[in-house]
1. Work out relative contact order in percent (Cα under 8 Å, 6 or more apart) for each of structures 1, 2, then name the structure with the largest result.
2. With FRET efficiency 1/(1 + (r/R0)^6) of positions 219 and 475 (r between Cβ atoms, R0 = 30 Å, to 0.05) as the yardstick, tell me which of 1, 2 scores highest.
3. Taking FRET efficiency 1/(1 + (r/R0)^6) of positions 131 and 451 (r between Cβ atoms, R0 = 30 Å, to 0.05) as the quantity of interest, name the structure among 1, 2 where it is greatest.
4. Give the label, chosen from 1, 2, of the structure having the highest value of Cα Rg over 2.2 N^0.38 Å, for residues 243-522 alone.
5. Who wins on distance in nm of label points 7 Å out along Cα→Cβ at positions 43 and 435 among 1, 2, i.e. which is largest?
6. Out of 1, 2, choose the structure whose coordinates give helix-only ellipticity at 222 nm (-39500 (n - 2.57) for each DSSP H run of 4 or more, over all residues; to 500) equal to -21000 when calculated.
7. If you work out distance in nm of label points 7 Å out along Cα→Cβ at positions 115 and 483 for 1, 2, which one comes out largest?
8. If Rg and Dmax of the Cα atoms in Å, for residues 139-346 alone is computed to be 19.5, 63, which of 1, 2 is the source?
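Values quoted throughout were computed directly from the atomic coordinates according to the rules given, and no laboratory measurement underlies them. Note that the structure is predicted; figures quoted are calculated from it, not measured. Cβ atoms are built from the backbone, for glycine too; each structure is taken alone.
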Structure 1
């Protein structure tokens, strides 16, 4: 029995135009799987250059926003950048504050406290900024659901420009400008920009007006971090932005990021999107999960090596604390799920832990049980919830069907959050359960692996790895290619790791032998009788100063 569902993507149809591109059949198959349809799309995909970028003025309300910011600049108005507290929001805020320096604007950064204030625009924060003399607020990665706060700001005499990428509700806030590629009336050709991507487009429009668009290179590293961290698809314009950002990081690394990477055991010069996912983003996010996001913002902005070292040490300590708390909370949530019996949607409360880790716990539940998960931090009057989901269940659509119950909510198809009066929680749970029961009826709720192609181990010899790497950067929407090989013999196997939780293997098919590793499969060692069908990625193992190709096993099953 396979541990997961294996879905081999359909082969390239015979006579398909991509077959005339001159590329190897394997690369053609992967490109076809990523949605490419014509040979003319191949070179821009590989190059990932400015051809993937679009005119920022195609975004609705961009011209209004640019005109208002120019007017504020000329009049010497005080401007605030109001960002979210996750890595996307932190980088968005840093990008605009730094970018505004090109116009001699010293913008005030404001990032709300995750635990005390919550996501989105808050009236108390707007009042405080008004009392500081702020007359123009530009939001980043938030604000699209802030109808009432925007109305309040207007009554106070402040203008609001919203830049956001979250799914809009039916009623847009009555802001001076609402820049969001997901607006139903938007004609922007790429809708999957991250919050930092939308902020970047605003800065691009501003710099185009003074003919200094080249200055964008100085902040594109933050676009890469926020885009990868927020798990937006690395296709289309995001592909260009992330590739350009990684190039910037590998040639001119920010002082704070250099310190952070060193603490994580990494060095500059060869930073990848995977390094953002596993090393940079978790550390930037950890500040707001347990405290305030401002130290992460400051780390991106500081020019002091001493201060960068202090902030990195603080973040590393908080990250360790976050990992320990998440592990304990996830174990408790898991027990509750199993005690209640697996339901179509998992809804659990965590009472004794920071609300900042609720999303991480929900993610762990969804990863293990392959069900949408809602983790609630109950309060006496107000409760908050974090949601994670699976491709078969759009969580933001489900929450929208319950919107009459919320004080606030927002998010994406795969991740969302809400704030609710505690006495409404039972009704919400009942409604979400009914929605999930209906939508997931008949769905095989096992994790699903999308497999790019069936290959032999011989097919991956030679320069196959180099050709595959040309498809990078990898991430959401453009995952690391996954393959299946059948009738593979297990020559050697042993456990590894401090808890023997992983496997190291030597595999053979015909005369081709490969080293392999299977993380998290230590308990499955008894299932390793030959022959096996294996599902895996091809990866470069860098250890002890050596680089060796190996197979990263994602799943295996007995050959039928």
Structure 2
């Protein structure tokens, strides 16, 4: 049912393609300027851009006021339900584990499994453990949690931040329980499962490189060459856990499954394989006395002893294994995965149950078919499955009522701005699509020709580098990428998917991500120094991604087709 009259979009209002392209860029430019230059809070920036976009839609593109306001409202509601409802319960689970002390026990156990070799520590903690945190929470938390651990193991703090940031490259598109992919599907109208699969193809290739980079960063060339089996096992195990889930189960769990498989494969692998020389940070060989057996143990209430001679003095202490401890600390994450898989898998009809559907339509200036801006209230969607997981985790951990109150208070304090962003950014995105602004901008960009495939990941990289959010980048640029691809007769999933993965590789230089990520380091309010330190390797990852985009365009276009 349409709740406003259907209107016909105009592709080039006023007759000048250049002028209308510049008008269409105003909301995007305003958002990036507010976030990057003025450092405005994201919720306020998206509210201001809302106030800019709605008059542009009405007075420049001629969209009806009633329809435009309906589109904005439905977009905001869709953002709340499809994104906020997921990320809120994901953070509730994380904070429950933190408040009850379960996460600290999990972290301590993870550290004990790494050997004294800094390369193994880095891969198991920054790569596998970091992917788990990204999949569950996102928003820079993997940096904030992993960095102090790496510093305690002897990695210089600025380099520890870079390692944590680059290790976080591969998981970002499926971060916060799939929020970026869900956002991309909502604003483009493309099938969620198809987007999950196409992004999974790209991430599987992208994930080959980071373990090599991480090992190089902590031990230089010689250490990397020595540890080539570790790099191969790290990437292959993550892909083995991530890719099938992305292909067949959807976007909610690829990071968690990738992290789980990667960690346990590495856990077994390093029991049988050891590098010829045990090395600390910088590649310096470690004394045999510190190299044998188990892993580093965090002391002093979770903070490691100060590094001595390029490594933690605490790292020579070995905790005796406890039978069943591994299963116990992993159990909440296993419960989450099991419930979400059972609830949202292809065999389940629960996420498709709709109680209310509100939509407003426009005749597209590109396809000349009705394009709908829809809020679909599906009460048993993925976010509700995460709520159900949390309830089961409560039964396992049995926190007090006071603990639960603390969890909700902490989560609202952390997330109230992000919850507002979910409403505002989706409202803007829906107006952008409804009024025809996305079509006009895409029409202008299509004049570049098929080699726009090279620019697709760059746009994603720019968007997240300035906005700090893969989800927001997909919401704003996703419709433009999708329409541009259609005009150029490219595989329909190609450009939107590379927009999302381009946003992955821009994360290490995103100011908002960095501001959260450095919260547990001495670089609080010194994000600029961190971003400069990360910049060079981010360009290398972007160049690698551009090569991947050409690979799929020229060799495997079928992987990006519906």
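1. Details: 1: 13; 2: 24.
Between 1, 2, the highest calculated value is found for 2.
2. Values: 1: 0.90; 2: 0.15.
With respect to FRET efficiency 1/(1 + (r/R0)^6) of positions 219 and 475 (r between Cβ atoms, R0 = 30 Å, to 0.05), the highest-scoring structure among 1, 2 is 1.
3. Values: 1: 0.00; 2: 0.40.
Going through 1, 2 one by one, FRET efficiency 1/(1 + (r/R0)^6) of positions 131 and 451 (r between Cβ atoms, R0 = 30 Å, to 0.05) is largest in 2.
4. On the way: 1: 1.17; 2: 1.29.
Looking at the calculated values, the largest one is 2.
5. On the way: 1: 4.7; 2: 2.5.
Top value of distance in nm of label points 7 Å out along Cα→Cβ at positions 43 and 435, among 1, 2, belongs to structure 1.
6. Values: 1: -11500; 2: -21000.
It was calculated from structure 2.
7. Details: 1: 4.8; 2: 5.6.
When distance in nm of label points 7 Å out along Cα→Cβ at positions 115 and 483 is calculated for 1, 2, structure 2 comes out on top.
8. Details: 1: 19.5, 63; 2: 18.5, 59.
The value was obtained from structure 1.
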